[in-house]
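Take a look at the structures below.
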Structure 1
Amino acid sequence: MSGKFDQEVNGMTPPRKRATRSPALTAMLMLCAAIGPVTALANKPDAQQKTFIDNLLSQMTLQEKIGQLRMEYAAQGDAPQDMNTAIAAGNVGAMFTHPAANSTDLRRLQAMAVERSRLGIPLFFAGDVIHGRRTIFPINLGQASSWDLRAVEKSARVAAIEATNDGLDMTFAPVLDVSRDPRWGRISEGYGEDTHLASRMGEAAIRGLQRPHLAAPDSLMVCIKHFAGYGAVEGGRDYNTADMSEQRLHQDYLPPFKAAIEAKAGAVMTALSSLNGIPATANGWLLKDLLRTQWQFKGLVISDHGAVAELIDHGVARDGTQAAKAALTAGTQMSMSDRHYRDQLAGLIKQGQVSEAELDGAVRQVLTTKYELGLFDAPYQRLGADAASEQIGQHRAQARDMARRSLVLLKNRNRTLPLHKSMNIALIGPLADNAADMLGSWYANGRPEEVVTLRSGMHQAQAGKGRLRYAKGANIIDDPSALMLLADKHVDIDPSPPAAMLKQALAVARQADVIVAVLGEARGMSHEGASRTELGLPGGQRALLKALSDTGIPVVLVLMNGRPLALDDETKWADAVLETWYSGSEGGNAIADVLFGDYNPSGKLPVTFVRNVGQIPLYYNHLNTGRPFDAINPAPYRSRHFDVDDTPLFPFGFGLSYTQFDVSAPRLSTDRLRPGERLKVRVTVTNQGPLAGETTVQLYLRDLSASVSRPVKELKGFQNIFLEPGAARDLTLEIAPTALAFVDRNLQWVTEPGNFEVMVGLDSHHVKTATFERLP
C-alpha cells in the first residue's frame with residue numbers, strides 16, 4: 001500500500017532496531033555456504049530459499065521435525081518449566097498466545113528456541129486478532145455493515161501495527177465463514193450471509209494485515225478460517241456437522257476462501273466441524289485435492305484448537321495414533337494444542353504408516369513460513385519493547401470512524417432521530433454504561449477501562465446543553481446460570497429485584513423528552529460455543545422495552561448484539577431502531593455521533609433479520625422454487641409459512657439515512673452481451689433530502705434460465721457514494737464476464753447464453769431493473 005494510506009491510519013510504523021541473530025543460529029547457518037551472506041536471506045530468490053531450507057531440514061532429527069509441527073500455548077508471564085524444556089529441545093514449532101502475553105513474555109520464549117535449542121530454529125507467535133489488538137474496532141459483522149472496503153483495510157492495518165508491536169507474527173483471521181443462520185454464535189466473527197460481500201471484505205482485511213513483503217516488521221501474516229463450510233453447521237449449533245451438495249459448497253461457501261488464497265493469504269486453519277461426514281482436519285479432498293492441487297495454495301495449513309484429538313470424538317479415528325495419521329496424511333501440517341503429533345508421529349514413521357516424505361513436506365512448509373516472515377534473519381524483530389499501550393491513543397480516530405460507518409439505522413418513525421443535544425434524555429438499559437460488552441467476542445488485548453460507553457459518549461456530546469439521566473432498568477439476562485456453559489461467562493448482574501429496577505427506570509423515563517433504551521446481548525452470548533434457540537431480547541429486557549413504550553414518550557432502541565435478532569414486536573414498540581453491534585473502543589462516541597446527528601448513518605445490513613426463529617434459514621439469494629411465494633399476492637400452495645408474515649423483518653443490504661436517496665433505473669451499455677465483454681451499468685444517484693450523506697448502491701444479477709436453478713438475485717457489485725443535499729451523480733458499475741458464471745451439475749464453473757436481469761438499489765428488496773441477453 002502507499003505511504004499515504006499508512007499516514008491516514010497514523011500507521012507510521014515505529015522504528016525498530018534490527019535484531020541480531022543468536023550465535024547458535026549463526027553457526028548453523030554458516031554451514032549453509034551455498035546460501036551466501038545470511039543478512040540477505042529474506043531477499044534471496046526462491047532457489048536459494050529452497051537451498052537454505054533443504055540444508056536445515058537435512059540436519060534435523062526426527063523429533064526436531066515433529067517438533068516443528070506442534071503449536072502450543074504461550075501464557076501471560078513465565079512459561080511452565082516443561083514448556084521451556086520442550087522449546088529448548090526443539091520440540092515446539094510455534095505458539096498461540098494469551099491476549100495479555102506481551103513481547104517481553106514472548107521474547108523469553110523465543111530466546112529458548114533461538115539460543116538454547118540445537119539448531120536455533122525460531123518460533124512464530126500467533127493470536128486471535130479478529131477485530132483489533134488493543135484498539136478494538138467493531139466486530140466483523142459490524143465492519144461488514146459499513147460496506148466500505150477502504151475502512152475495513154484501514155482497521156486491519158491498525159490491528160497489524162499493534163499486534164506486531166506486541167510480538168505477533170500471525171493472526172487467526174480473517175474469518176470467512178458465510179453463515180445464513182443467526183442462531184450460530186460465530187456469525188459475529190464473519191462478514192455475513194453473502195459470498196461476494198465476504199470475499200471483498202476478506203480481501204480488504206488481508207491487504208491491511210499483511211504487507212506485500214511478509215518479512216516487514218509490521219506485516220501480520222493471516223491464517224484464514226475456518227476451512228470449510230463451518231458457517232453452515234446444522235441448526236446453528238456450534239461444532240455440529242455441515243452437510244450440503246458440492247455444488248452449493250463451491251458456489252456459496254468456498255469463494256471467500258478462494259479469493260483470500262488469490263490475495264496471498266499465508267495460512268489456512270481447518271474447521272472444527274465435519275463436511276459431508278468427513279472432519280475438515282482429516283479431509284484429504286478439501287486440504288489436498290482442492291486447496292493444493294486445484295487452487296495451488298503454497299502456504300501453511302494449521303488445525304483449529306485441539307482438532308486433531310477431536311478426530312476420535314468425530315468417530316474417524318480409534319485412538320491418538322489414528323488421529324495423528326489421519327490429520328497429517330490429509331494435509332494438516334501443524335497441530336494446535338497438540339499431543340498426538342508429539343506422541344504418535346515417530347512411531348508412525350518408524351512403522352511406515354506415515355512416510356518421511358509426508359513428514360518432511362509438512363516441516364518444509366513450516367520452515368518456509370518462518371523464512372517468509374523473516375524470522376531466520378531477525379527472530380526478535382517483532383519482539384522489541386512493549387508498545388501496544390502507547391498505540392491506543394494513536395488510533396482512536398480510526399476506531400471511531402469505523403464504528404460510525406458500521407451503525408445501521410433500521411427505523412426512524414416521525415424523524416425521531418437525530419436528537420437535539422438540548423433535550424432531556426433518559427438513557428436506560430443494561431448495555432448503556434457497559435464497557436466490557438462493547439468489546440464484543442475475541443477482543444484480544446482490549447481493555448474495558450479504555451472503552452467509551454454510550455453513557456459517557458452521550459454525556460460528552462451534550463456538554464451541559466441538555467440533561468442525561470441513567471437507569472439500568474433490567475439485567476441482560478434474568479437467569480445468569482444459563483450462561484455458565486459459555487466460553488465467556490462475563491455478565492454484569494445487578495442483585496436488585498427486577499421490579500425495583502423497572503420502577504426506577506420508569507421514574508427516570510417519565511422525566512424525559514425521549515428515551516434511549518440500550519438493549520441486546522452480553523458479549524459471551526454471541527461467541528464461539530454460544531448457539532441460541534431463541535433470538536429475541538431476554539425476558540427482562542423485553543418487559544422493560546414494552547413498559548418504556550407504554551409511557552407514550554418516544555423510544556429510541558439502540559441494539560448491542562453479535563447476531564441479527566428476531567425483534568418483530570420490539571421494533572413496533574420503538575419509534576427508532578439503531579443497530580450498533582459491538583462497536584469497540586470508541587463505540588460510545590460513535591453511537592452518540594449518530595444519535596445527535598453529527599454523523600449521518602450509512603450502514604447497510606450484511607445479513608437478513610428474520611421475524612422469528614421459525615423462518616430460519618431466510619436469506620436474500622435463495623432459489624425461486626417451482627411455487628414461489630409472492631408477498632404482494634399471497635396464495636395457498638406456495639413456498640411459505642402460513643402463520644407469519646414470511647418476508648424478512650429487515651432485508652439484506654437494508655439501512656436508512658437521515659436524508660433521502662434515490663437511484664434511477666439502470667442503463668446498460670448493451671442489451672446483447674457478447675462472450676468476454678464487460679457490461680457497464682449506469683445509474684444516477686440523487687440526494688433528495690436536507691442533509692449531506694453517504695449510501696451504498698448495490699448491484700444484483702439474476703440468471704433467468706440456466707441448466708441448474710439459479711438464485712432470485714445475487715450481489716455482484718457495490719459502491720459507496722457521498723452526496724451533498726440536492727446533488728446528483730452518475731455511477732457506473734461493471735459486470736465482469738466471470739460474474740455470469742455458476743457451478744453446474746458437473747461442478748464446473750460455466751457461463752451459459754440466455755437472458756439476465758440486472759437489479760440496482762439501496763438494499764436487496766427495493767430495486768430497479770433492466771434486462772440483457774448474453775449471446776452464445
Structure 2
Amino acid sequence: MMKSFNLFITCLILFSPLLLSSGVSDPYSPETDAFTNFLGQQEIVRNWIILGPFPNYFPDPSLSDEDGRSGFNTDFLHEVGGESAAILRENQDVSYTDQEEVRLNLKTKAIKAGPEGIINFEKEIGRLDYKVAYAFCYLQSDEEQEAFFLLGSDDGVKVWLNGKLIHKHNVGRGIVPGEDRFSANLKKGQNRILVKITQGVRGWGFILEVLNEKGMAKVLEEERKERDFNIFLNSRLVPKRENTWNYFFTPGEFPEMEWDRSYLAERVFGQFPLAVRWFDENANEVSSAEQKGRYGYYIEGLTENGTLIRRGGTLYCMPSEWIAWGERPKAELDYLMIPGIDKKLWEENQKHISEFSGRIILLSMLRQREGALLLSYLDEMKTEGNKEDKSFTPIIRDHEYQLRLKRKILNLQNSQNQLNLPQLQKGKSAPVLQSGQNKNGFKAGTAEKLRSVCNNWYQESGEPFVILIAREGKIVLHEAFGERADGKVHLNTMTEIASVTKLLTGVLFAQFVDQGLINIDDPVGKYLPDFPTEGDKVITLRQCFTHTSGLWGHEEWGGMHNPWLDNVIANLIPRLEVGKVHNYNGMGYDLAGKVMEIVSGKSIFRLMREHFFDLLGLENTLLEEDLGFGCHSTAGDLAVIGQLLLNRGSYGELQFFSEETFEKILPQPLNKYYPGIEVEWGIGLTWMRQSHPQAGESGNAADMTILSKNVIGHGSATATILRVDLDNNLVITQTRRQAGEAYEKNLEKLLLTIEEGLIKTNHGETEPR
C-alpha cells in the first residue's frame with residue numbers, strides 16, 4: 001500500500017565528531033523550522049548544521065590501509081552522549097579530546113546544500129585532508145512506515161537512525177548520488193538521524209535523498225528506462241547470424257546487418273529504418289565485395305523522436321578457397337599472473353595450453369570483430385612489406401581506416417589540420433634525466449635512506465615496484481624492489497599505470513592547444529557535427545578534461561575503439577548535467593580524443609607514438625586501449641614525462657608546448673567556469689598535495705604539506721605514482737600493479753625522507769609550504 005510521506009528534516013552536519021548537547025531531551029523547537037525540510041515522495045535534504053573538523057588519525061599499525069584511518073571507528077562524541085545518543089543544535093559548542101590529550105572546542109554552523117544537493121565540506125570547513133564529520137537531522141513522519149535512503153559520500157560514511165546504526169561504508173571515493181542505498185523503519189513523529197563522514201584527500205561531502213514507498217518505486221522505474229537506454233547505447237550492428245563466422249564472408253553480396261539486441265532498440269526508440277553503406281579497403285563506396293580483404297560499413301538511422309543513430313565497423317572478406325574450420329593453430333601464451341596459478345605448472349603444461357590457446361584464437365578470429373581487424377591487417381601487410389613500424393599495428397591501422405571513412409561521410413576530407421612535430425629550440429636545451437652527479441640537490445646519504453624505506457615498503461606490503469626519484473634532472477634513485485609471480489621486477493618491467501593515462505592524454509592535447517588547432521574552451525560541436533554549439537547542453541573540451549561534462553565511466557560504449565563513439569555520447573546529451581557536476585570519468589578524455597582525431601586525421605594512438613612517446617625515447621610505453629586508462633609504462637619512462645612537465649613543456653632541445661600553454665593546463669578552481677563546482681582541476685593534471693603528519697600541530701598550519709603545495713600529477717587505481725614538485729624541482733615516479741598493504745603509511749615515509757634529504761637552494765624552494 002502506498003503511504004503518504006511528509007518528512008520534516010532538521011539537519012545538522014558535524015564535520016568531525018561533535019554532538020550537540022549530551023542531554024536526553026528532544027531539542028526540537030520553533031527556531032529549528034529554519035532548518036526543516038518538507039519532503040514528499042522524493043526529496044534531497046538541503047538544510048543542515050555542520051560542525052568540525054575532527055582528526056582522522058593514522059590507522060592502528062595492526063590494521064591495513066583498507067580498514068581506513070581510525071577516525072571511521074572512533075566515537076568523538078563521548079562528551080555529548082556518544083554517536084548513538086547525540087543531539088545537535090545550531091551554534092552549539094562541542095568539546096573533545098584529541099589523541100594527544102589536548103582538549104579542543106568546536107561550534108556547529110548552519111548551511112544549505114548547493115544547487116545539486118551536495119554538502120561541500122571543503123567549501124564550508126576548508127580543504128583539509130584526513131578529517132571526520134558528522135551530520136544530524138530530524139525526519140518527521142505522519143505514520144510508521146519504511147523510508148528509503150539514497151546517499152553519496154566522499155569518503156566513508158556511517159548513518160544512525162534513532163540511535164541505531166543502519167548503514168556503514170568505509171571507502172575512499174567521490175560523490176555519486178544514490179550510490180549507497182538502504183532502508184529503515186520510521187516511527188510516527190520525529191526521527192533522529194546522525195551521519196558521519198570521513199575524509200582522506202581531495203573532496204569532502206555528501207548528498208542524502210529520502211523517499212517513501214511510492215517515491216522509491218518511481219525511482220526504480222526511471223532507472224529501468226535509463227538502464228535500457230544505456231544498454232542500447234552499447235548495442236552494435238552485426239552481420240545477421242547464419243553461421244558462426246559472424247565477422248567473415250566470402251566475395252559477393254554483403255551480409256545483412258542487424259542489431260545484436262533488436263528487442264532493446266525497439267523498446268527504447270521504436271521501429272526505425274537503417275541505411276547501410278559499404279566501402280572497400282581504399283575507402284571507395286561499393287555495392288558488393290569483388291575480392292577478399294578489408295571492408296568497412298557505415299549505418300545510419302533516424303528515430304521517430306529525431307535521434308540520429310550512427311554505427312560503423314570493419315568486416316573481413318575471406319578468400320572463398322580458405323577452409324577456416326580445417327585449421328589447427330597453436331599459440332604460445334605467456335604466463336598469466338593469476339593468483340593460485342603456478343608459473344612452473346604453467347610451463348609444464350605449455351603444449352596443452354598452446355593447443356587450446358590456438359583454438360581460442362581461431363574461434364576469436366572467426367567470431368569477434370578483433371579477428372576481422374587482424375586478418376584485414378595481415379592482408380594489407382602482404383602488399384606493403386613486413387616492415388616493422390610502431391604505427392602499423394592492427395588497432396592503429398583500423399582506427400585510421402575508420403577515421404578516413406568518417407571524414408568522408410562527414411564531408412571533412414579537405415579540413416584536415418596537421419599537428420606539427422615538437423620544434424627544436426635553437427640555442428636552448430631544457431634539462432633531461434641523467435644519472436646523479438656530485439651535486440644533485442640531495443644531502444649525502446639520502447639515496448641509502450630512500451633505498452631502506454623502499455626495502456621496508458616491499459617487505460611490509462609484498463607488492464613489488466620500480467621507483468625513480470630525481471631533482472633538477474639528476475637521478476638520486478632508480479631501482480626495482482621485489483619479485484612478482486613471473487619473476488623479479490626490472491627497471492624495464494612494463495606495468496599498467498591506470499588513470500595516469502589521463503595525464504598523458506592531457507600532455508598530447510596541450511600540443512593541439514599550443515599550435516592553435518584547438519582551444520581549451522571550444523565546444524566539441526565545433527569539430528563533431530552531432531553536438532550542439534549553443535545552449536546549456538554545450539560540452540566543451542575543458543569539461544571533457546575536468547570531469548564536468550556530465551559523463552561517467554571508463555571505456556563505455558566501445559570507448560576509443562568505437563569509430564562513432566561521439567555519436568553515442570551525443571545521444572546522451574539530453575540526459576547529461578553539463579557543467580553542473582564534477583563526476584570523475586574517462587569518457588570525457590575519449591571524447592576529446594575523437595576531437596583530436598577528426599582535427600588531425602590521425603589515430604590518437606598513432607599521435608601518441610609519433611608526437612610524444614617516440615620523440616622522448618619512451619621504448620617501454622604502450623597505449624592502444626583507451627585515453628582514461630590502459631597505458632603500460634615504466635618508472636623511467638614516466639619520469640621523462642615528469643621532467644617534461646617540470647621543464648614546463650620542453651625536454652632537451654625539443655619544445656612540445658610553450659610555458660604559456662603549460663600554465664593553461666595547470667589545475668585551477670573550476671567555480672570560475674562552472675558556479676557551484678568547488679574543485680580544482682587541470683587538463684589531465686591535479687594537485688597531488690600530501691598532508692603533513694604535523695599539520696595543525698605545534699603551531700603548524702592546518703594545510704601544511706610534505707614537500708611544496710605546487711605538486712602536480714595524477715592518481716591511479718594501480719597506485720602508480722607520478723608527482724612533479726614544481727617548487728623543489730622534483731620528479732617522483734613509481735610503477736606497481738596494486739597498492740598492497742600499508743601503502744599510505746609507506747608513501748608518507750618516502751615523501752618525508754625525500755623532504756628531509758633536500759638541500760635548500762638560494763631560492764628557498766624547500767622552505768615555506
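No lab work stands behind these numbers, since they all come straight from the coordinates. Note that the coordinates shown come from a computational prediction; the quantities given were computed from them, not determined experimentally. Cβ atoms are built from the backbone, for glycine too; each structure is taken alone.
With distance in nm of label points 7 Å out along Cα→Cβ at positions 337 and 593 computed over the structures 1, 2, the top value is the one for 1, the highest of the group.
Assign the value 2.8, calculated as distance in nm of label points 7 Å out along Cα→Cβ at positions 457 and 657, to the correct structure from 1, 2. Intermediate values should be presented prior to the final figure.
On the way: 1: 2.1; 2: 2.8.
Derived from 2, not from the others.
Given a value of 2.9 for distance in nm of label points 7 Å out along Cα→Cβ at positions 193 and 505, calculated from one of 1, 2, which structure does it belong to?
Details: 1: 2.9; 2: 3.5.
Going label by label, the one that fits is 1.
Each of 1, 2 could give Cα Rg over 2.2 N^0.38 Å, but the derived value 1.05 comes from 2. Source structure of the calculated read-out (distance in nm of label points 7 Å out along Cα→Cβ at positions 129 and 497, 2.1) within 1, 2: 2.
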